[in-house]
Structure P
Amino acid sequence: MTPYPGAMSAPELIRIVSRDSPMALAQVERVRAELAALHPEIRTTVVPVKTTGDKWMGDLSLVEGKGAFTKEVDAALLAGEADLAVHCVKDVPADRPLPAGTVFAAFLKRDDIRDALIHPDGLTLDQLPSGTRIGTSSVRRIAQIAAAYPHLECVPMRGNANRRLEKLAAGDADALLLAAAGLERIGRTDVITEILSAEVMCPPIGAGILALQCREGDTDLIDTISGLGDPDAHREASAERMFLHVLQGHCNSPIAGFARAERSGDLSLRACVFTPDGKTVLNAHEWAGPLDPATLGTSVAVALLRQGARELIDSIGH
């Protein structure tokens, strides 16, 4: 295969492209640190870009959904302006393939997949009084709050975690739901009131996993980067993304789920599809046994399709 422009035979400098949000840049620093530990001879530099998703504060479904956080990053990679992209797997669309000419070279060891509640007075989710306004624009969170806590109200809130914390302090909401891993990455675990179990608030597909994306022609770089990969995260991400791909879920689909690789090597996948109002909840949970991760993802998707997931997903505009 002919290398893409900028392909390196022996990487001495790796240009890492990322969203320019504080959290995204913190994620890049993790990658740089792990790379420096594994290959101290390699230098890295950061190429920050502002994505459509970061600039747009409205409904994501109006600007390509999840792809709004990856398009500009992909473009920099394909144009040869950078060599390596860092993505949160949960932000990478699974209803369509990766951009032609690119490949995931590694999935880093998974961080916390759970959601965190932030309440100024330290109340837990079960203690919140009727009418409490929870700031979130996530259809996954909104559906689950509606299903289990119908007395609470979700109010739209976008922006990075620090911006949302500012909006909470300004009274735009009474409480917040944010990713625990994200708060840890930006050093704000001090604000967390309660970590919600994955059974209480099922996480988004790909939660807590960082993926490293390269041009597929850069084989030497891919070999270098692959050493950062975590086998369990790879298996879990593969199962989850195949699940989402088979369902053809989009950014407006209330779909949640997580795979778990046990120490024994067993892999399971639990997933849910909701109606936005939380009145219908479809559940499936399977163990892989001899199945490979992609087959497990397909099997769980089929189980939900048999329950009517296709009609549910297609009924929601995007």
Structure Q
Amino acid sequence: MQLATPEPNVAADWWWFGPGLVLVLVPVAAFVTRWGAVRASHPAYGILLGVIAALGLLLIWRGIGRTARRGIRSRLVTRIALIVLAVSLGGLAWSLRPLGATETAVTAMADGPRVTVTQTRTRISLVPTQNPQPTELIFYPGGLVDPRAYANILRPIAEAGYPVTIVKPPLGFAFLAQGSESGFAASQATVVGGHSLGGVAAAIDADDDAGIDGLVLWAALPAESIADRTDLAAISIYGSEDGLVTPSEIAASMADLPPSTMFVEVTGAVHSQFGDYGDQRGDGAPTISRDEAQAQIVAATLELLDSL
């Protein structure tokens, strides 16, 4: 007697289709919820989302095209691998979403009578049109923050005559863009600075490159001691109500910075007031307005730049 051949199961194999759907929907959701920030940031994150979505489409195609027969089950190890793939890559895509710039920051990206704004895939340049000074500020954004979020607070510095370059770090981490000050005119004094994790990267640059003349830390700590850079003009500006980089941590960092470093506390300020990207989880409660805090931050920064 001839055995009957089992009929093919034409339904999608959900062990492939499901993870594929996750790997498509998560990047799409990341694009939709942070479209402006993704477009304005370094292209690496957008490319990563595209690669993950393409992999998801491949898994979906594999799931639909699979002609598994009834009674035949996928190997357990394959199922586990597909679930782990979906969770890990989907989680990565979602966790790297940048904190979007507010409308105030986006508005500051426009040209004006005193500043010209240009933007490439890797940097934002605020170029003064009047009384240019021979000192350039290279600025690293905080971790996973839309680089445009610093356009408004840095614009007055450019209006004062100091060219400002806001670095767009790959995947939102300044460590991946270290050394961005190289290539700028040697005839100018070079100051590196940054907010939060961006300040950490700036301090590393200042330690590695003897050609850097100044360091500006906004609510940031050096990763290791650079106290031996006695020729470095440095300033550490921090908020008294910062819940992420606390005043006690700033005090502990004093020994790791050059002896001449200026420390400026902005009374009532919090971590997220050093940019324009909304509130930040884990931060403190401000007792002064964002405008008041930023005016003091700008004034202290200009004090260091003027000293050069």
Structure R
Amino acid sequence: MTEATVYEENSDSRQGGRLALLSEFWAYFSENRGAVIGLIFFVCIVIVAIFAGYLAPHNPNEQFREAFLQPPFWQDGGEIRFPLGTDAVGRDVLSRLIHGSRYSLFIGCIVVSVSLVVGVMLGLCAGFFRGKVESVIMRVMDVVLAFPSLLLALVLVAILGPSLINAMIAIAIVQQPHYVRLTRAAVIGETARDYVTAAKVIGVRRLRLMFVTILPNCMAPLIVQAALSFSSAILDAAALGFLGMGAQPPTPEWGTMLAEAREFILRAWWVVTLPGVAILTTVLAINLMGDGLRDALDPKLKRS
């Protein structure tokens, strides 16, 4: 048997193993119907965000002076060209909701990426080196956790200045401790295993041991946490936008849309209800998807 044949057989076996793992993951994930529904809805939101420029009937900031607070098309006075009505300055609500999905997904992606990368780095250092390094990192995280998350985010945005970028920075800092604590706990658990001891005995370098040997085996809980944090980031950004500390008008961000429309809650229900429903359904879908990921990735929840 030639070396090329052996390599091809090993490659095929690895590919077959990956397919088997994906098949097993989907089997457990698909058992949770709520998670599947959440995944489908989330994929639809992603598609809407990507093709927002083509799906939106109007420019989100275009004002129609003849159509102030026009109701949805199924109510008296509504028009089909504004399917979900218009706001107080004549902007199409549907177009603003569609473009707002871009901001929500952008916020979630940036916040989760920054929190995950920095949190994993700090958690790895705390769990691997222990001692003074662990004490310093964990005490700082404990201080951050001592404050209510939204209150701390508000303080940070007030210091940095109201804007969407500063709101994302504040939310990323607030979410940081969850990744650090989760990574540290997973690293401590994995460090005591035999494969890590064997890697140390054969002289694997410290960085390779941390990032190649240990970290991949800690990713399952981190993936679940990232999915759940995605929805928290969207919700926190909407809360900051509603309080005037996040995205600033005329940005079509859902929380900012709520803030602009709150004075019309009694006489124009659609300008308040529809952005709220968009936030609710998106966060709910992501949370359902996170529950499915937890069921599929946590070995304790799998049937033998």
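What follows draws every value from the coordinates through simple rules; no lab data is involved. Keep in mind the model is a prediction, meaning the values are calculated, not measured.
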Working back from 23, 55, 18, 4 (P(r) over Cα pairs in 10 Å bins from 0, in percent, for residues 109-156 alone, computed), options P, Q, R, answer is structure P
helix-only ellipticity at 222 nm (-39500 (n - 2.57) for each DSSP H run of 4 or more, over all residues; to 500), calculated, reads -9000; among P, Q, R the input was structure P
Cα extents along the principal axes in Å gets 61, 47, 39 when computed on, of labels P, Q, R, structure P
